[in-house]
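Below you'll find a set of structures to go through.
Derivation of every value follows stated rules applied to the coordinates shown; laboratory data play no part. None of these values were measured; they are calculated from a predicted model. Cβ atoms are built from the backbone, for glycine too; each structure is taken alone.
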Structure P
Amino acid sequence: MTASPSPSVAPLYGLVLAGGRSTRMQRDKAALAYHGRSQLEWIIGLLEGRVERAYVSVREDQREDPLRARYPQIVDIERDIGPAAGILAAQARHPGAAWLVLACDLPFLDERTLDGLIAARAAHRTATAYRSNHEGLPEPLCAIYEPASHALLAAAVAAGRNCPRKFLIQQDVELLEQPNAGSLENINTPEQFREAAGALAPGAPPKRIAVQYYAVLREQAGRSTEALLTTARSPRDLYRELTSRYPFTLPPELLRVAVNAEFGDWSQPLADGDTVVFIPPVAGG
């Protein structure tokens, strides 16, 4: 059960942002199934027991959609301002609540990440959020927005500043390090969907992979080589898996990857017996 908040702390509600148009995906991202059920259903399930109430953020023309109609909804008041519309509508509906806001396109989101965010909630600040593993900026779509953020966000939107990340950069935010570096990767394209669905598919046969580490990765892993069994379909999946085991701080964008002594692509298929090398940038000139 969710613990009752102290009188000075606003109750925590959950909001799943499912009002996007999924333009790049070309399919409804909320309906994609990575875990044997729709992504929307799965995210709502993660919120159960962690918030007092949970809602789905929708556009006006999505209210009768069968998938979204199964859950309590909050309909956007403003149009064409992106995720900020859903957050503002929720805050207007329940101004006394704090909101745990989640995007619906986070298939790697895990309980440890959610529990860490809730446990570290700083109710005296504007918001609590994780740092992005890519550039260190706030992750706005897995974050807790306190009631005081409403007026500030509304003022930002009224001034034409609709981006929640840029909003959080300018606010008093409690910033946390992610416990699992891959948990907040969002999936936006059909190629990313295929890769993520493969990585999360149950029963995928394990492969024997040898991994070599250099420089800072060797220090963070505490070893230079290892052999492991993995169901990772690609080097990106493998690195995501390893970041949950070791305190890696470098995002894939800063690394090069080689498979069987040849530089390769992060999405190329891995085969049993492959050797994978993750290569950090070289320091100095």
Structure Q
Amino acid sequence: MTAVLKGLVLSGGRSTRMQRDKAVLEYGGETQLDRAMRLLGEQVSEVYVSVRADQVSEPARAKYRQIVDSHDGTSPIAKGPAAGILAAQAADPQAAWLVLACDLPQLDAQTLATLIAARNTQHTATAFRSAHGGLPEPLCAIYEPASAPLLAAFVAGGRDCPRKFLLNSDTLLLDQPNPKALDNVNTPDEFKAVSAALAPAVDAREIRVQYFALLREQARCSEESVQSAAATPRELFAELTARHGFTLPQDMLKVAINTEFADWSQPLKAGDAVVFIPPVAGG
């Protein structure tokens, strides 16, 4: 009998190079984690987010069903993505798991549908070849139940790279229908470049922005005029965060447009005066 296919979005990375949580980066007003969960949820009936123990209560992750990286003393100690995969396999050893990184902003539904349609349960795993070198892409791949003891033994042998595991396993490899779909984003510069590439074609216009408290310190100015094609305050704040390295998450702030409190999705127009208000600044 074919094992049921479940989904697992990996979000437990520490985002060291990005310098902030990649799961909550937004493209087009939707966080990477929300988008990955939505796309995967359109393909399989059960989807979980993989988290570290210290991420369980984080708002971005708490709204989803979770599988926590943990080890009961009988499992090998793994790091990184391998830990999340092993935890999912321990949670349901009878299931096959479609494992997906959360930081794939150019992923599309066709790519996931192609992977699932080509799945061959006679193989240990089904994965795409990288568009950059042809090696297996381990973080958009289906791991069959038979892979669980093999991955555990692989990790017990002192190795925890999922790509090398797939290279040394009976993996069915597929060509990607969209060569950019599995390109991840790891640095602020990459985030800025992909954001620009994915943004709808909107002419940049001048917007006046004011900052208070910590935002003012990090921007090194109290106000500035910016040329931006951001459609909403949410997109504008993401753009300015990439530029100035803001550390406050958007959900801790209020926004005002032309002296009136506004919704983060309110459309922006040329000449608007936007104020981002941290908690300490009050109203």
Q) Just checking, which of P, Q has the largest value of distance in nm of label points 7 Å out along Cα→Cβ at positions 160 and 272? A) P
Q: Out of P, Q, choose the structure whose coordinates give FRET efficiency 1/(1 + (r/R0)^6) of positions 32 and 216 (r between Cβ atoms, R0 = 25 Å, to 0.05) equal to 0.35 when calculated.
A: Q
Q) So Cα extents along the principal axes in Å, computed for just one structure, reads 56, 42, 40; which one of P, Q is that? A) P
Q. Can you say which of P, Q returns 10.4 when mean projected area of the Cα convex hull in nm², for residues 112-231 alone is computed?
A. P
